[in-house]
1. Given a value of -2000 for helix-only ellipticity at 222 nm (-39500 (n - 2.57) for each DSSP H run of 4 or more, over all residues; to 500), point me to the structure among P, Q it was derived from.
2. As an exercise: distance in nm of label points 7 Å out along Cα→Cβ at positions 137 and 153, calculated from one structure in P, Q, equals 3.4. Which structure is it?
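Computed from the coordinates by the stated procedures, all read-outs in this text should not be read as laboratory data. From a predicted model like this one, the values you see are computed outputs, not experimental measurements. Cβ atoms are built from the backbone, for glycine too; each structure is taken alone.
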Structure P
Amino acid sequence: MHRRIGRWLFILVVLLADTQVIEAACVDPTQLAHLTVSITRYFDDAERDAHRGLIGVRGTGWFLSPTMIVTAEHVTAGMMLSARDWKPLEIVDGDSSQLIAARIQRLAGTQAEKLAVIELQRAVSAARSVTIRREPLAPEEQVMALAYPAGRPQLVSGRFVRFGDDGKLAGMALLELYEGDNRLVIDHGASGAPVVDCNGRVAAVVSNVFTQSIHWAQREIRISTAWGTPNVVSVPVQALDEFSQAD
């Protein structure tokens, strides 16, 4: 089954062993500096009580402009951001952290999961925007994702497999992403991460992962999909193209 990621601030990540080797990066990682950030909303006391003590929600986002961050819709829903009220958002770029008031500017897309554009009350001076890819990804095309699982930047390579064709996966871009033998490197906290092609253009946004859980010795162990199959679900970014041209 697939599960939403990026909702819980404190998580347990289980790493699995195999023998695969990651492909060489097709984009110079320095081109992605200051593009992707970790975003966290910390709840107030009343919200913590309503969420059984959960202190906040963390995800990943990327800059459409110095005052606009794109992420997955379920990240902003978990953060309880709205289109009306400004709420403080912690934005972490590497070792730099700042609090900026934020609200939802708009939602975009027709898939079961949409993209959320977050408006910031003030600009982030170091922000680097990126080109949005207009054409769909092609099968076997190499891609990279820069995410913040566990709140630290992680660059991951892989490939586009196919588009989903039914149910909640209809129209979603299905990817196989991994680092060495780790197929769970894209996991909690990575929702909203940009998926870029070899020209450095954003083509999709990470949404979910495919996992299964097994119980062994009174523990729950999460495992990914088999090698050669998709393990990450993403939202095609083309829904933002019209908006980005008008911005």
Structure Q
Amino acid sequence: MEALQREIADAAAFADDLPFDPDAVAVDGPVEADASGNERLGPSSDAPVIVGVDQAFLDERAVSAIVAVQDGAVIERAHAVTQLSIPYIPGLLAFREGGPILAAIEELSVEPDLAVFDGSGRIHFRQAGIATHVGVVLDLPSVGVAKTLLCGEPAEPVDGRPAGWSTPIEAGPDVEAPEGTTIGHAYQSRQWDRSQSINPLYVSPGHRVSAATTRDLVDALCAGYKLPEPTRLADRYADEVKAEYE
């Protein structure tokens, strides 16, 4: 598995190769379904289709949820409930959760331009987190947004930073990359205006996106919440589906 991850990292493009202008991506406020409570039926403009990817777990099954967003609206939701085939092993998450995610993506009728994962991309011991793994398999531009730092070292201390702040995450001895390589960023998407502090997100390129553009895209997709809108909605949808199966 580790050897395959190295092959995936070698195949990944950690540089911008996007089918849209990243400067055109912006979310002005929280994204919701339309007034009827339903998604729009398919794309309605040339704006990029951005999908959020998240999972919930039920016994030995994965509930994989995909929410497609375009022009500030949900245009489709899809999910798959699949059996997990291997246990959780740190650093090998993609082999446990990648298949279930691919099953959910296959249920989509729209073609994504970018996938935003709840998990790491290049911030990974072998530079092949779930966002990189699935991004390479599908040749889909992808970014990882993790709540905790898996590996690497922040260039600056991250505690108590204001909203909008970021610092590079650099490869250290725990990452198979030249030491000092920027493999992602710590990004403070929001912050309390009081003594209690919100931890930053750890954002990294998955495939066909650079580290700097990954940070800018996540910044553009956050709308008052800690998480970017596509993954926030996918997290909520995964919980909805899980509740139905429970």
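1. Numbers: P: -2000; Q: -7500.
Here the read-out was taken from P.
2. Numbers: P: 2.1; Q: 3.4.
Structure Q accounts for this read-out.
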